[in-house]
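Asker: Input: structures, listed below.
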Structure P
Amino acid sequence: MTPTPIPRLAIIGGGPAGLMAAEVARASGMAVDLYDAMGSVGRKFLLAGKGGLNLTHGEPAARFVERYGARRVEVGRWLDAFDADALRAWARGLGVETFAGSSGRVFPTDLKAAPLLRGWLRRLRESGVVFHMHHRWLGWQAHGALRFATPDGEREVSADATVLALGGASWPQLGSDAAWLSPLQQAGVDIAPLQPANCGFELAWSEHLSSRFGGAPLKPVVAQWIDRNGVAHSRQGEFVLSEYGIEGSLIYAIGAELREQIAACGAATLKLDLVPGYSQPVLAERLAAARGKHSIGDWLRRRAGLDAAKCALVFELTDKATLADPLALAAQLKALALRLRGPRPIAEAISTAGGVRLEVLDEHLMLRARPGVFCAGEMLDWEAPTGGYLLTACFASGRIAGRGAARWLGVDGGATGLGPDA
């Protein structure tokens with residue numbers, strides 16, 4: 001009797017989503033080939049861990065899921081199968097223990113990404129996953145074979161199923177250059193426009209502010225904004241003045257709403273409470289005391305607790321009449337208005353919004369219009385702020401896609417009814 005051929009899965013993209021898809025698919029018994037355009041895999045993952053790998057977050061599940069905004073229901077389903085606790089347990093299986101910092105962010109105990117990636121790749125190779133570097137995906141041949149550009153010319157590859165995990169468009173020098181847009185659009189896949197996420201925003205700073213205070217942190221502050229439905233919001237945190245505008249964790253957390261406001265109105269207004277420790281009446285009373293020979297900058301430091309960077313921002317955006325009026329100055333310090341002109345370019349962003357719309361995928365992340373082709377990771381239409389949320393969802397979606405491919409080919413623990421003819 002002729003043995004039944006082992007189904008072969010092609011995974012294109014060697015980030016966390018692609019590697020996780022490879023792991024679960026190989027565990028199902030499939031033959032797995034992983035292709036990547038770069039010379040090594042996990043480059044953006046390693047960059048993310050350069051200052052300490054923020055693997056996931058330890059906050060309660062309900063709050064965790066809310067971080068995915070408009071896609072919280074869909075991403076929540078991925079996390080039901082592989083959440084933050086499961087990710088920490090998975091890392092432990094590679095010999096990497098984790099801890100939650102005071103902010104709730106979860107890191108490896110040594111803070112590094114490289115040991116985890118090395119251990120993971122070793123385990124994948126030992127399991128039988130075959131890696132093919134310098135293979136840039138070009139799309140499909142008319143008969144369905146995959147096309148790759150390689151140093152030795154174009155190559156054609158046949159596979160029984162495919163997982164696309166090609167990343168977004170941020171940090172293209174690391175491989176996430178959105179070159180997949182053209183072949184998917186040619187295949188009729190509906191794609192939401194790619195936009196920068198977890199990025200800075202531009203303002204028209206003076207040369208003095210940008211040169212003297214670029215890189216200075218502002219903390220603590222309360223950001224205040226009004227969404228497109230007219231609802232007021234506020235959030236406390238910290239961010240950084242940059243030469244071009246503002247960036248940092250607080251800005252990343254609300255960046256999607258600021259970006260939408262700019263798209264709708266041409267600009268966005270963000271108000272800052274620079275003195276969250278004082279109410280406006282108390283602050284006005286403190287500023288109204290006799291100043292004597294103190295300069296206004298010294299007075300703001302003494303009576304309002306402003307540091308040099310906050311003082312510089314106040315002087316940048318406040319006229320002389322307001323500076324001389326304690327009541328008006330107190331109001332300004334509690335709601336200093338920044339007019340944001342636009343987000344920074346997508347190539348500078350930490351991550352990407354937009355991508356393959358989730359509506360064109362089934363529950364296993366398979367393209368409805370192209371059976372046997374699955375998508376995972378940042379190339380999908382979802383976004384989240386930094387804090388471990390991005391990586392967690394990438395891991396979880398890769399797991400869904402890898403298991404989905406195995407189920408579709410009928411090799412996931414004997415699963416039936418989800419094969420090509422189902």
Structure Q
Amino acid sequence: MTDRTVLILGGGPAGLMAAETLALTGHAVTVCEAMPTFGRKFLLAGKSGLNITHSEDFSLFRTRFGAANDRLAAALDAFTPTDVRNWAASLGTETFVGSSGRVFPTVMKASPLLRAWLKRLNDLGASLRPRHRFVGFGEAGESVIATPEGEIRCHADATLLAFGGASWPKLGSDAAWVKPLRDKGIDIADFRPANCGFDVAWSETFRERFAGEPVKSVVATSDAGSRQGEFVISRHGIEGSLVYAHAGALRDRLTADGTAHLLLDLAPGRDAARLTEQFTRLPTKMSLSNRLRKAAGLDGVKAALLRECLDPGTQQNPTRLAHAIKALPLPLLRPRPITEAISSAGGIRLDALDSRFMLKARPGLFCAGEMLDWEAPTGGYLLTACFATGKAAAQGIEAWLREKGA
């Protein structure tokens with residue numbers, strides 16, 4: 001087989017994984033990255049501990065991608081969380097499973113792994129070009145790249161796009177690629193925030209007193225189901241892991257209906273009937289704070305949430321108050337801006353791609369990573385799918401080049 005040239009546009013996890021896969025088979029690979037360094041979002045994700053994948057049973061892991069489950073299944077099957085850990089170990093980064101089932105490097109940081117990865121790519125002969133920004137396609141279909149020395153035009157036997165989504169634009173995921181691709185007729189779903197916080201109309205008193213406070217040991221329910229955990233009160237509303245688990249469902253409900261509520265059980269394990277009985281036994285003249293503390297064990301931010309969200313009649317009625325503690329509807333205004341989101345939904349629609357991750361309308365042009373229309377919760381799912389789709393797209397490139405007789 002004659003080795004051919006492959007151009008990869010985007011130097012994040014998907015692009016770098018594709019580059020490694022192709023370079024290992026001897027292809028001449030060039031990776032262009034718009035930013036001054038590679039993997040900037042990858043580094044930020046690992047600043048306080050790189051959650052590289054998740055240890056849960058793989059049969060459950062592969063269901064975490066919503067409507068994209070079936071389309072991503074083959075890629076995930078071919079590069080599982082176990083494969084991710086073995087790959088990291090091959091680069092000198094051992095991993096461990098945290099108490100939540102999330103998997104982290106033993107050193108916690110992303111930088112040692114990224115340094116070793118870039119060294120491997122250099123050793124394999126991959127050409128890594130920072131400050132090379134894709135600006136569009138030329139008349140002959142070549143990629144037009146803006147560089148510090150001026151604009152260049154890159155021809156390749158196959159090209160992989162791995163630009164990322166629309167969250168964290170300062171790190172390079174700015175979705176500037178959308179217009180050039182739409183101009184070529186590529187079907188792209190509008191980007192929306194995922195794994196994001198939400199605005200809530202807090203009173204000024206509540207905001208000033210409780211912004212930054214964690215709300216621990218609660219069960220939150222939405223169209224996505226129920227999950228126990230914690231979240232944080234922000235000046236704008238709510239954020240944190242428990243909110244992110246429901247973000248997609250809440251965002252879609254707001255889009256469809258213009259309104260959405262996150263239902264909170266502030267006292268998991270306590271029965272509503274028992275709470276009602278305990279409230280009924282207390283003197284009616286006792287303050288709400290004392291009644292909540294004595295009957296339900298609630299104080300601080302949880303008690304304040306009840307005062308913030310409930311009308312005086314509910315606060316005084318034992319039965320209604322007990323049921324509110326078990327199912328407090330927290331009204332949401334809107335998702336926080338996509339520039340604040342951990343990740344994004346939207347992007348190139350998966351049905352625009354064939355099974356090799358090649359655009360059906362543009363033979364020889366492949367796509368991978370977060371620029372595709374899929375989303376997943378935090379916990380290592382996002383990063384694993386970026387790795388997996390990058391590897392799958394690289395294998396798709398190899399298969400396509402073989403078909404062409406390369």
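Asker: Out of P, Q, which has the highest value for FRET efficiency 1/(1 + (r/R0)^6) of positions 266 and 330 (r between Cβ atoms, R0 = 25 Å, to 0.05)?
Answerer: Top value of FRET efficiency 1/(1 + (r/R0)^6) of positions 266 and 330 (r between Cβ atoms, R0 = 25 Å, to 0.05), among P, Q, belongs to structure Q.
Asker: To which of P, Q does the computed value 4.5 (distance in nm of label points 7 Å out along Cα→Cβ at positions 146 and 250) belong?
Answerer: Label of the originating structure: P.
Asker: Then there is this: If mean count of other Cβ atoms within 10 Å over residues 162-169 computes to 25.4, which of P, Q did it come from?
Answerer: Label of the originating structure: Q.
Asker: Given 0.70 as the derived value for FRET efficiency 1/(1 + (r/R0)^6) of positions 58 and 314 (r between Cβ atoms, R0 = 41 Å, to 0.05), which of the supplied structures P, Q does it correspond to?
Answerer: Computed on structure P.
FYI, it's all coordinate maths here, none of it is from the lab. These figures come from a predicted structure and were not determined experimentally. Cβ atoms are built from the backbone, for glycine too; each structure is taken alone.
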